[in-house]
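Participant: These notes open a run of structures that come right after.
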Structure 1
Amino acid sequence: MPATAAIDRTVRRRGLMLVLSSPSGAGKSTISRNLLESDPSFELSISITTRARRASEIDGRHYHFRSRREFESMRDADELLEWAEVHGNFYATPRAPVEKALAEGRDMLFDIDWQGAEQLREKMRADIVSIFILPPTMRELKGRLRRRAEDTEEVIAARLRNALAEIRHWRDYDYVVVNDDLDAAFAQVEAVVTAERLRRDRRPGLFDFVQGLLDEKLD
């Protein structure tokens, strides 16, 4: 159990939105997966999409599958925190489950790119903790993409070009972690989470807790 879990039982706090971004191959998805496995208090934000559901996918677990009309209705009603169109389909983060989780003191994890992070900051800036994951070198990033053996050389070249554009947004993030060693990088992400959970402005329960200390009878 994380050290802050015992504290949270005593002092009520508001949940946080942890945003992890990185160029492809820098380790964002691996760090996200490790965080979800090691800290059950985190929940992965499940996106809405208008694309057709694949046979292996479960509605509400992999995505919330919605029609284009339903998506447009939610977008126009300001029920989405961020959205993007990718290959003719829409993807978005629904507002209601995120706000409910934060109010209940639960933390949400967002594995998204800089554009999605920018939209989230516009609407939920006070609740966001953002971390950008960098590779140690571009040569190493290229090597990781090749070792994945998932893409052609043309696709890898395109990913590297995109990486240069993405890295230029590193200043928009609260924290930057260089993933030279996965264990060390993950430990740094955990340290950020621990510190941010202890922020005074995320812990409304401190008012009652401190008042209880001041009112406590010592005799």
Structure 2
Amino acid sequence: MRRRSESRWPPAFAIIAATILYAMLPPHLSLGPRWLMPLLVALLLLPLLVVGPMFSGHEVSRVLRTLGITLIALVNAANIASLVLLVRALLTGMPKEGGLELLYSATAIWATNILVFGLWFWELDRGGPQRRLNASRRTADFMFPQMLSPQCAPSGWLPSFMDYLYLGFTNATAFSPTDTMPLTAWAKALMTIEAVISLLTIVLVAARAVNILS
């Protein structure tokens, strides 16, 4: 039997975790004051968690989905900006950072990258979590193993946020699809962008930090 709705708490926790990682970065790797990003996230996240469950209807759902996409885009843009600032700091040597600080910054940016793209996949696949409940498998943007082998999954199985987060993790570590295949152009584009960010972070930043430690 299909789920009537999907809990928004797991993606909300992912947004909160990404915001905490961003807030803990060194000041020169963030844009503006430290409180700005958490404030913007709170202003966008609270309506999704408080107002969303209280109202229904196409117009309200469309507004809430727009807020959700804006929220993910905000965190994504901030993380990319931090990566650019970190690469610039490495190339210019200013400000000078120790190996442990560089390693932490790279890890935080890499982990945020996984969280953000897990959110993108979850929000966009088959039109989002609400439309996914009634969408046909033919309209899928990702082909999960359970869709190829339905006998290995419960009847009416649908991917949850954890499935998309795992997809983000495997793509960020393997730099390519593993068990889940992208089917549409936007899905392939997003996975490519995530892999490039992850590759740049690991190869350029983390490798430099390890060299400093040694």
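Participant: Output the label of whichever structure in 1, 2 has the greatest value of Cα Rg over 2.2 N^0.38 Å, for residues 146-201 alone.
Facilitator: Across 1, 2, Cα Rg over 2.2 N^0.38 Å, for residues 146-201 alone peaks for 1.
Participant: Ranked by FRET efficiency 1/(1 + (r/R0)^6) of positions 10 and 122 (r between Cβ atoms, R0 = 25 Å, to 0.05), which of 1, 2 sits at the highest value?
Facilitator: Across 1, 2, FRET efficiency 1/(1 + (r/R0)^6) of positions 10 and 122 (r between Cβ atoms, R0 = 25 Å, to 0.05) peaks for 2.
Participant: Of the structures labelled 1, 2, which one yields 21, 12, 9 when semi-axes √(5λ) of the Cα gyration tensor in Å, for residues 82-129 alone is computed from its coordinates?
Facilitator: Source structure for this number: 1.
Participant: Tell me which of 1, 2 gives -14000 when you compute helix-only ellipticity at 222 nm (-39500 (n - 2.57) for each DSSP H run of 4 or more, over all residues; to 500).
Facilitator: Going label by label, the one that fits is 1.
Participant: Starting from the value 0.30: which structure in 1, 2 was FRET efficiency 1/(1 + (r/R0)^6) of positions 90 and 162 (r between Cβ atoms, R0 = 30 Å, to 0.05) calculated from?
Facilitator: On the way: 1: 0.90; 2: 0.30.
Only one of 1, 2 returns 0.30 for FRET efficiency 1/(1 + (r/R0)^6) of positions 90 and 162 (r between Cβ atoms, R0 = 30 Å, to 0.05), namely 2.
Participant: Given a value of 1.42 for Cα Rg over 2.2 N^0.38 Å, for residues 106-153 alone, calculated from one of 1, 2, which structure does it belong to?
Facilitator: It was calculated from structure 2.
Participant: If you rank structures 1, 2 by distance in nm of label points 7 Å out along Cα→Cβ at positions 42 and 178, which sits at the top with the largest value?
Facilitator: That would be structure 2.
Participant: Kindly point out which one of 1, 2 the value 33 was derived from, the read-out being relative contact order in percent (Cα under 8 Å, 6 or more apart). Walk me through the numbers on the way to the answer.
Facilitator: Details: 1: 33; 2: 26.
The structure behind it is 1.
Participant: Kindly point out which one of 1, 2 the value 14.9 was derived from, the read-out being mean projected area of the Cα convex hull in nm².
Facilitator: The read-out was computed on structure 1.
We did not get these values from a lab; they are worked out from the coordinates using the rules stated. All figures in this text were calculated on a predicted structure; none of them were measured in a lab. Cβ atoms are built from the backbone, for glycine too; each structure is taken alone.
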